[in-house]
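Following this line, the structures themselves.
Where a number appears in this text, it was derived from the coordinates with a stated rule and is not lab data. Please read all numbers here as calculations on a predicted model, not as lab measurements. Cβ atoms are built from the backbone, for glycine too; each structure is taken alone.
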Structure 1
Amino acid sequence: MQFETLLYSVTDQVATVTLNRPEAMNALSRAMRLELAQAMKLAAEQARVVVLTGAANPDGKQAFCAGQDLGDIRAQDLELILREEYAPALTAIAEAPVPTVALVNGVAAGAGAHIAMCADIVLAAESASFVEPFARIGLVPAGAGSYWLPRLVGPARAMGMCLLSEPVSARQAVDWGLIWEAVPDHQLQARADVITRRLAKGPTTAFARTKQLLRASLGNSWEEQLSLEAVLQGEAGQSYDYKEGVAAFLDKRKPEFEGR
């Protein structure tokens with residue numbers, strides 16, 4: 001499938017979705033929002049890991065995503081855009097049945113930061129930053145920001161980020177629990193390759209159930225979570241990968257998971 005605003009490729013069970021509006025720091029246009037939902041669904045069918053990243057600017061400056069393209073929405077209904085365009089794209093990332101890795105290679109602002117937060121693992125270059133700029137133009141942190149921020153960094157830091165709109169560095173984001181890891185810029189791709197190769201060779205169905213469990217725990221009671229654990233562990237115990245994992249352990253060898 002060809003995309004207008006994205007680059008898409010699959011290599012060795014890893015799908016890479018690149019936000020590709022470098023002249024606009026990969027700001028989100030309507031076409032990009034719609035294509036992102038399509039690309040995520042396609043990637044989940046064709047690969048065992050999905051990487052999300054942003055294309056470099058023409059001058060070589062890196063950017064993950066500068067957020068909403070303000071020139072694209074001035075005369076439009078913001079509520080409708082969030083419901084019909086943002087929600088499907090963000091949900092496709094958050095609920096992907098395979099691991100998702102956000103490779104934040106530059107600024108991640110507003111909805112761009114929220115796209116990264118929807119991924120399972122966020123790796124950032126040390127030069128990258130995360131910012132909630134909505135208050136600067138009289139808006140609220142929509143596009144899943146109000147969901148993820150309090151859960152990831154706590155209410156106090158979430159409130160500060162949203163009301164003050166001050167950038168948070170990649171290193172600070174790690175310290176706050178906003179992202180998984182920050183690495184020197186020149187090591188970002190190599191580190192991402194190590195992680196994605198590992199995930200691509202892992203027990204994909206167990207990963208999917210792990211994601212389901214951890215996300216459900218945010219709203220479940222103790223009893224509900226223990227019950228869901230039992231159900232999903234029972235399902236995982238019927239998989240080929242579980243049998244292979246046990247056999248490999250007993251044989252003292254590395255397992256060869258097939259994601260089934």
Structure 2
Amino acid sequence: MIGLLTLIRREVKRIMRLWQQTVLPPAITSTLYFLIFGKIIGPRVGSMGGLEFIYFIAPGLILMTVIVQSYQNVCSVVYLDKFQKSIEELLVSPLKYSHILIGYITGGLIRGFLTGFVVFLVAEYFLDIKIAHPFYMVYVMIITSVLFSLIGLINGLWANSFDHTVFIPTFVLTPLIYLGGVFYSISILPPIWRDLSYINPVFYLVSLFRYSFYDIQIIDPYIALMVLVTIVMMLYVWAYTILVKTNCVRK
């Protein structure tokens with residue numbers, strides 16, 4: 001436990017020390033989103049999904065920040081540890097593989113939660129938001145951070161160059177986010193695209209998060225939770241397997 005807590009403390013100190021890179025950019029970006037979509041585009045669009053457009057996209061903007069920040073935190077840390085060979089020190093230490101995974105994931109969870117809360121404060125400044133289901137809100141933020149921290153960890157372990165670390169954000173995360181219902185309701189899509197949305201995990205996250213805000217149920221929350229938990233478990237097993245194979249020194 002001492003080793004695990006030390007690894008977590010290292011991640012927290014790094015996040016807070018680099019607050020200009022970890023906390024400030026999401027706050028500025030989200031402010032621009034709310035200004036543009038709230039003051040310029042929103043009035044032209046009108047309503048979406050039974051809500052004013054800016055209220056409709058607010059949960060998605062918060063969750064988008066959580067996704068990007070939790071992924072970037074773990075992916076960059078793991079890749080740098082590999083590049084500097086410091087990950088070998090963890091692998092030959094008495095730490096269990098599960099503790100190493102939990103340490104990295106906790107760093108992504110904390111950064112995702114912190115930046116998500118900052119964007120929520122920005123949203124609260126522009127809008128009058130009432131949370132219908134606070135438990136679901138917190139739960140979705142946690143499971144989102146864990147899920148994309150695992151993806152970042154897998155990418156960081158797999159990457160052999162810096163170019164590899166931008167492959168997933170460019171070709172996987174961005175399409176999943178923009179096709180996950182952040183800026184539109186899937187009810188306006190043609191049937192074939194609507195059906196394809198159900199294989200996008202971001203759609204379940206955004207739908208559940210929007211439900212926690214406005215009590216608007218697009219899909220059954222319990223089904224969404226089961227799908228997300230299953231994905232997290234599969235990614236954890238995958239990350240654990242890669243970490244074991246990465247270790248060439250420890251027996």
**OP:** Please state which of the structures 1, 2 yields 16.2 when mean count of other Cβ atoms within 10 Å over residues 158-165 is computed from it.
**Re:** 1
Original post:
Comparing structures 1, 2 by distance in nm of label points 7 Å out along Cα→Cβ at positions 54 and 86, which one has the largest value?
Top reply: 2
**OP:** For the read-out helix-only ellipticity at 222 nm (-39500 (n - 2.57) for each DSSP H run of 4 or more, over all residues; to 500), a value of -13500 was computed from one structure; give its label from 1, 2.
**Re:** 1
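Taking 26 as the value of relative contact order in percent (Cα under 8 Å, 6 or more apart) derived from one of the structures shown (1, 2), identify that structure.
On the way: 1: 15; 2: 26.
It traces back to 2.
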Subject >> Winner on mean count of other Cβ atoms within 10 Å over residues 166-173 once structures 1, 2 are ranked, highest first >> reply: 1
Original post:
One of 1, 2 was used to compute Cα extents along the principal axes in Å, and the answer was 60, 42, 34. Which one was it?
Top reply: 1
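Identify the structure, out of 1, 2, from whose coordinates distance in nm of label points 7 Å out along Cα→Cβ at positions 110 and 198 was calculated to give 3.5. List each step's numbers first, then the result.
Details: 1: 3.5; 2: 4.1.
The value was obtained from structure 1.
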